[in-house]
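We did not get these values from a lab; they are worked out from the coordinates using the rules stated. Quantities reported herein were computed from a predicted structural model and do not represent experimental measurements. Cβ atoms are built from the backbone, for glycine too; each structure is taken alone.
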Structure P
Amino acid sequence: MNEKRINLPEYTVTELSGAVKRAIEDGFSYVRVRGELGRVSKPASGHVYLDLKDQNSVMAAVIWKGVAQKLSVAPEQGLEVIATGRLTTFPGQSKYQIIIESLEPAGEGALMALYEKRKKQLAAEGLFDENRKKPLPFLPKVIGVITSPSGAVIRDIIHRITDRYPVRVIIWPVRVQGKESAEEVARGIAGFNSLGAGDNIPRPDVLIVARGGGSLEDLWGFNEEIVARTASQSDIPLISAVGHETDWTLIDYVADLRAPTPTAAAEASVPVRQDLITHCQTLKTRQMNAVNRGLLERSTSLKAATRGLPKLVDLLLQPRQKLDLIVQSMNNGLKQNLMHKSHQLERITTYLQPHILNQQIYVKKQASQNLNQRFSSAQKNYLSIKNNDLARFTSRFQAINPISNVKNLSQQIQHLNHRLAQSLSSKISQKKQGLRATSRMLESLSYRSVLSRGYAVVRGDNNQIISKADELNTHTEVEIEFSDGRILVDKSISMSKANAQPILKEKPLKKAKKPKKDDDQTSLF
């Protein structure tokens, strides 16, 4: 037995691994394997490493980077698939594996299981909550549509929007089927949300994600997590219109509004323009009717209130009577005030007689002279005191020759002398100005200024002034003073019965006397 084994050919590990590899690759060039995806690994290289398993066995599998990018269904753990590829071995670990070249779900049951799994996961995260959904704008200015630019869907949407209420429609072209469709749809939603006020393309007020009907595999791109999560993060209200009314995808649960068809999405995004016009006209008519009805009611109320008001003439009777009383009392008050002011003027006039003013002027002159004498005496006394002080200081400091101190004191004395002279001169000037003002007041109050305007002063015996015609009877001789002199008139009084005025018969004119020196208006200085 041992001899037979010794005769077997001898292989190295590499040679035996290569032989096994060739035998497997030659015997199983292409195979189709059905199983459930177990471990799925996606390193940075882009390759995908996974396990295919059933109830009893596990097989390693590899999807190279170029093939992984073209798969219509992304491999996920738990998904039942049918993999097509070639069997081979990996000598470094002494195991066999299948290199997958295509991967497809094992019927709709597998996709539905994955769909339900994702649906429960997103629902648990709160992406389907109603409080997350945003209200659609009533009248959007710009609508963004994410769909295929070559299908019938976009034509139906534009046609329906144009019929109802024409607004601007911006299309973000995407592929709506295949592996790349999910990423492109997600980029379209995020791209519209990233637009700002300063961009050339205006930011839409509402988004529509649309696609026509199809099988579950055709619509699978809208069941991918990237699409559902991007739609849930959209700040712009989003309408989902994927497939027919019976087709539900994950984006339908996440969207702010789910439309059964793309046409229904267009109808939900804008109102009917004619309906708005009709509604506005109805509101305008109702508003005019309400305004007219309100004006009529207020007019009726105003007329009813007017009948209860008194007439304008009756309202003005008492104010007019009060006005008449006020005018009458005002006239009486003015007369009484005038009389009161006249009495005050007469009382003041008695204090402004010439002899009183002359007496005040005389008193002011005496006071000024006394003040001048006092200032002169004070100046002499001050100079005498300073001279005595100077003599005393001179005698005290003769030994030390205080010539400089004497000069300083002499300058101080001269300065004080000068200030005293200025003070005396200022005081005398002030007194002179006061005396001139008093003289001007006397001149303004003198009766001679009145005589120059054509008046005369009548004096009787003892130089008594006669101010009334009845007083002429008590005087034997009358003297009349004019502005340029006086004349004596022989009194012969007879009253004319026609005008009851006294008639004077003059004696031969005497030479007018010159006014007394005390009565002349002369300047005091």
Structure Q
Amino acid sequence: MSAPTQTFPPDLSARYRDKGYWRGETFPAMLRDRAVRLADNVAVVGGDRRWTYADLHERAKKAAAGFLALGLRPGDRVVVQLPNVPEFLSAVFGLFLARLVPVYALPAHRLTEISHFAAKSEAKAYVVAASHDGFDYRALAREALAAAPGLAHVVVVGEAQEFLPFDSLGDGASLDLPPDPSPADVAFLQISGGSTGLSKLIPRTHDDYIYSFRASAEICGLDESSVYLAALPVAHNFPMSSPGVFGTLHAGGRVVMCPAPSPSIAFPLIERARVTITGLVPPLALLWLQAAPTAKHDLSSLRVLQVGGAKFMPESAKRVRPVLGCTLQQVFGMAEGLVNYTRLDDPEDIIVETQGRPISPDDEILILDDAGNPVAEGEPGNLLTRGPYTIRAYHDEPGANQRAFTADGFYRTGDVVKRTPDGYLVVQGRATDHINRAGEKISAEEIEDHLLAHPNVFDAAVVSIPDDFLGERSCAFVISQGDAPKGPALKAWMRQRNLADFKVPDQIVFVDSFATTAVGKISRKELRAALRATFLRTQKEKAG
């Protein structure tokens, strides 16, 4: 397997450089510059810890030296699975300085996902927290070492037991680091939403990704006085770059790591740190709107609440300004590239009714019908895009690349949207069976495969069901065989398969059969659509 690459056509690369989108910046150079210009400014806060830009740079250099002292070499991949702690930044910047390639995993991921990421990326090391939210990641690391033989090293933030403590990484090691990477090199691998099976790996270059969060920071008005609360898991693309922690650091602002996004934890941090901007998914935004009227904490410093990851319904969006006293900014984007924002000075109807317009003048947007023809202005259609920060290919996925990208490099997002005359997008839903549960993207196919592994499940189909709180929830229709399992027992069995908890079906409905054609077949897409329609009709009849 070859090392991850991401190649843009020469003519487009030249255009993006000529227009100043790509400026030849790299992550190592960015951190060094901020450490010199803003040495004593606080860069990151986590609990009682406050690291300046100079502190962050020194810690990252030490980590870089430590990774290299393990025998890792520039270009090697390292899976990083950390919660919202300052060490996330010192670890990933350490990897950047060592010219190693982080592979981002979420705290919710378990053995199924971690072993897949490690194998697919050919990772040689794994960085985890000792524990978080009641889960022991050292036990997961032991399983991962057995499942992915290529993993040679485990580095643990916290009590490491038999593994290498992150705090001691680099002790006594030479601080001679390799030269900076090329701006066209892959900086890291993100994970896709996993619309079919397990997540694909997304190679992002220094040039394209830095442009995306630099431009995002400008759109969001960030500067050295900005304080960004990282409330969502920071390895997500949204809190990482829209403008996220990287955009905040690029602007010279301050990142506050929030261990959990609940109002009881986030509100005191907003008051104490004088947070100016944060991002949430719609279910959390609803919780904040519910809690704010009776909150005893001063939230007056908050100027911007971003909501993204899933569509925020207009009736809820209208409540943000009167309840929280700040501007709502809708964000619609994807780890593969394209990001849209409502602008801070947009009229209120644009802010609450749309999901924004693209970052770049060179974000090319196509809205096509199922036959590939452009739809009329204002009509819904399938969204395709290409631009200066949208990838051209997944890592080592020839089949998926053929499906996801057109011959001329447009990415088929899988979203159905409408476009207003002013160029704003209004999201209508997904064209595929990709369930968007509270901002977490779930593959129906992956969950069906797990259900079918149960000895008493004959067949299964997983669909999305609209949910006022989660946006969408998952519902599994199951045909049993033999001793039919009960719903709770089947959910418990799913959890034993080392899946992220958000992938366990929210609801399980047992049925006798699925509709089939005369020859005994029906497409999974048609089956899911029929089951969803029947379920919703039945629920409506019961409610009526």
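Out of P, Q, choose the structure whose coordinates give Rg and Dmax of the Cα atoms in Å equal to 23.1, 73 when calculated.
Corresponding structure: Q.
Can you spot which of P, Q the value 0.75 was calculated from, given it is FRET efficiency 1/(1 + (r/R0)^6) of positions 95 and 271 (r between Cβ atoms, R0 = 41 Å, to 0.05)?
Q
Matching task: -0.76, -1.32 is the computed value of log10 I(q)/I(0) by the Debye sum over Cα atoms at q = 0.16, 0.24 Å⁻¹, for residues 319-422 alone. Pick the structure from P, Q. Intermediate results must be reported in sequence, preceding the final value.
On the way: P: -0.88, -1.18; Q: -0.76, -1.32.
Only structure Q yields this read-out.
Can you say which of P, Q returns -16500 when helix-only ellipticity at 222 nm (-39500 (n - 2.57) for each DSSP H run of 4 or more, over all residues; to 500) is computed?
Derived from P, not from the others.
Give the label, chosen from P, Q, of the structure having the highest value of distance in nm of label points 7 Å out along Cα→Cβ at positions 311 and 431.
For this comparison of distance in nm of label points 7 Å out along Cα→Cβ at positions 311 and 431, the top structure is P.
Comparing distance in nm of label points 7 Å out along Cα→Cβ at positions 223 and 383 across P, Q, which is largest?
P
For structures P, Q, which has the highest computed value of relative contact order in percent (Cα under 8 Å, 6 or more apart)?
Q
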